[in-house]
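J.: Please go over the structures that come below.
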Structure 1
Amino acid sequence: MALGKSTLAKLIAGITKPTDGQVLVEEKDTKKKEHFFEIRKQVGIVFQNPENQIIFNSVEDEIRFPLENLKLEGIEERITEALKKVGLEGKAKKEAYTLSLGQKQRLTIATVLAMNTPYIVLDEPTAMLDPKGKDEIYKIVKNLKQEGYTIIYITNIIDEILLSDEIWLIEEGNIKTTFAKREILEHIEEMEQSDIKIPEILTMLQELKKQNIPIELKEWTMQELTQKLVKIYQNKDK
C-alpha cells in the first residue's frame, strides 16, 4: 500500500485497512470489525473539503448524527460545548449550507469534538480556506493542544509544521525521518534535500544561531521573534 498523506490519515482513523502489517489504536486492531465502534470513539478525522463531509441540513443535526450512532450520552450538552470551542456558538439552528467555507470546516471539527475523541486527525484542514479561515483553524488547533488533545496534523503547507510538537517527513510512501520541533534547526539541510521550502522564520533563526545569537521560541511566530530580538538589543544598550 502506497503511504501518501491522506492514506496515512485514513489508516490511523481506521477508515482504510492496511493490506499488510497492523494499525493499532489503543491496542485495538483497525482490521477487526468488533473494534470499529471503539476506534470511532477514539479517533476523529477531518478532511480538507468540509462540503464533502457535511450531509445534514442543520448544524445541530450534523453534530447529533454520529453521537446518536455511537449511543453517546449528554448529546445536547456535547453539541453546545463543541460549537463553543470552534466559535460557532448560537448557530445550532442554522442551515449548514449558509455557513462560509471556513465555518463549515469548523463545523466538521465541532462534530469530532462532540464525540470527545482523544485523538484528532486533521488532513490538510486549511487547504481550501482563505487566510482568515486558516487563522481560525490555527487558533482552534492551539487551544485543543492546550486542552490535552493529541492532534495528527497532515499538511503540505510548510509554515503549518510550526504548529506541531513532533514532525514526520513522508517521502515516496515512506516515513523518511521524525524529529521534535525543538530540534528543527538541526534538520534544515535534510528538509532542503527533500525539496521542502524552509519557512522564513527558520531561516532567520538559523542565521542568528550562526551569529551566536541562539533564540528559543514558544509560539514560533514572527511577532515573538521580533519581540525577543528587541529585548536582546535593548539589554545590549544598557
Structure 2
Amino acid sequence: MNFIESMIFEPKGGMFREFVGLTTHFEPKDVALYRRLLPEQFAMSSQPIVAIFLADYLRVFPFPMTRYQEWSVLLKTEWKGEAGWYSATMPVTSWVPMIGGQYLGFPKFVIEEISLKQNGESCSARAICKGSTQLTLEYHQGLTRPLNSWEKELVENESFFKGNTHQLVPPGRGPRAQKIIIRHVVNPKWSPEAGMIRIESNTSESWKGLIPDISEFPGTYNHFVGGFNLIAEKLN
C-alpha cells in the first residue's frame, strides 16, 4: 500500500474497534453450486464449508467511516494449497465501507437494512434489500447436539473470522487475486457464546441452494473489542 492507502486502511488504533455479530458454518447441500459460485482461479477445499456471518460494527475509524452493518456468504477455498475463504456476496448499509471493501475485492453493495437484536440468550438478525427479506438468522444460546470435529474446531475458535479471505479485484472478476489478512494492532478481546443458528433466505438468492434442508447449525454470538486492520497481499 502507498502512503495514502495506509492512512485510510491502517489507522494506528485499528479501523475496526468494536462489533457484535453472528456466525455459523455448514456443509453445502449442492457441491456443484458451491463450485460454480467459486471463481475458477480458486481451488475448492477438500472439505467444502459454507460460512454465513452478520455483523454490526459499532466503532470504526477513521471518519467518514461510521457505524455500519454487513453480512456475507463465505466459501472455504484454497490457493496453491493455502486455505482461505471467498466472499460470494457482502451487502452493507453504507456507501463508504462499500467503496473501501470493493477496493480490497469484496463484492459489497448497499441495501436498506441489516439489523441485529439481542434478547437475553437469544438473538435475531435480518437483512432487507429492495423491500424483500434477503436473510434471517435466529440464534439461541447452547448447543443442542454433538459436533463433528470440524464444527467443534470452528466453534471453539474464539475469533469471529476463521481465517484469511481470498478475493479478486475487481470483485468477482479479477484478473488480480489477493489475500486479505486481519492484522491486530490492539490486543483483541473476543467474547464468543456458542449456540444454534437457524437460517432462512430468499428463494431468489443465488446461494440459496447451498443451505441443507435442516437449516439450523452450530455457531456463535460474538462481541469484539480491540483494534484491527485489513491488509491486502497479492497472490502469485
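What follows draws every value from the coordinates through simple rules; no lab data is involved. Small disclaimer: the values here were computed from a predicted structure and weren't measured. Cβ atoms are built from the backbone, for glycine too; each structure is taken alone.
J.: Work out FRET efficiency 1/(1 + (r/R0)^6) of positions 116 and 212 (r between Cβ atoms, R0 = 30 Å, to 0.05) for each of structures 1, 2, then name the structure with the largest result. Could the numbers behind the result be given before it?
T.: Values: 1: 0.05; 2: 0.80.
That would be structure 2.
J.: Moving to a separate point now. A value of 25, 22, 18 was computed for semi-axes √(5λ) of the Cα gyration tensor in Å; which of 1, 2 is the source structure? Before the final figure, lay out the partial values.
T.: On the way: 1: 35, 24, 15; 2: 25, 22, 18.
Corresponding structure: 2.
J.: Which one of 1, 2 has relative contact order in percent (Cα under 8 Å, 6 or more apart), as calculated from the coordinates, equal to 25? Intermediate results must be reported in sequence, preceding the final value.
T.: Details: 1: 17; 2: 25.
Label of the originating structure: 2.
J.: Matching task: 14.2 is the computed value of Kirkwood radius over Cα pairs in Å, for residues 156-203 alone. Pick the structure from 1, 2. List each step's numbers first, then the result.
T.: Values: 1: 11.0; 2: 14.2.
Computed on structure 2.
J.: Starting from the value -3500: which structure in 1, 2 was helix-only ellipticity at 222 nm (-39500 (n - 2.57) for each DSSP H run of 4 or more, over all residues; to 500) calculated from? Don't skip to the answer; put the middle values down first.
T.: On the way: 1: -13500; 2: -3500.
Of the options listed, only 2 reproduces it.
J.: Can I ask one more? When distance in nm of label points 7 Å out along Cα→Cβ at positions 28 and 180 is compared over structures 1, 2, which one is greatest?
T.: For this comparison of distance in nm of label points 7 Å out along Cα→Cβ at positions 28 and 180, the top structure is 1.
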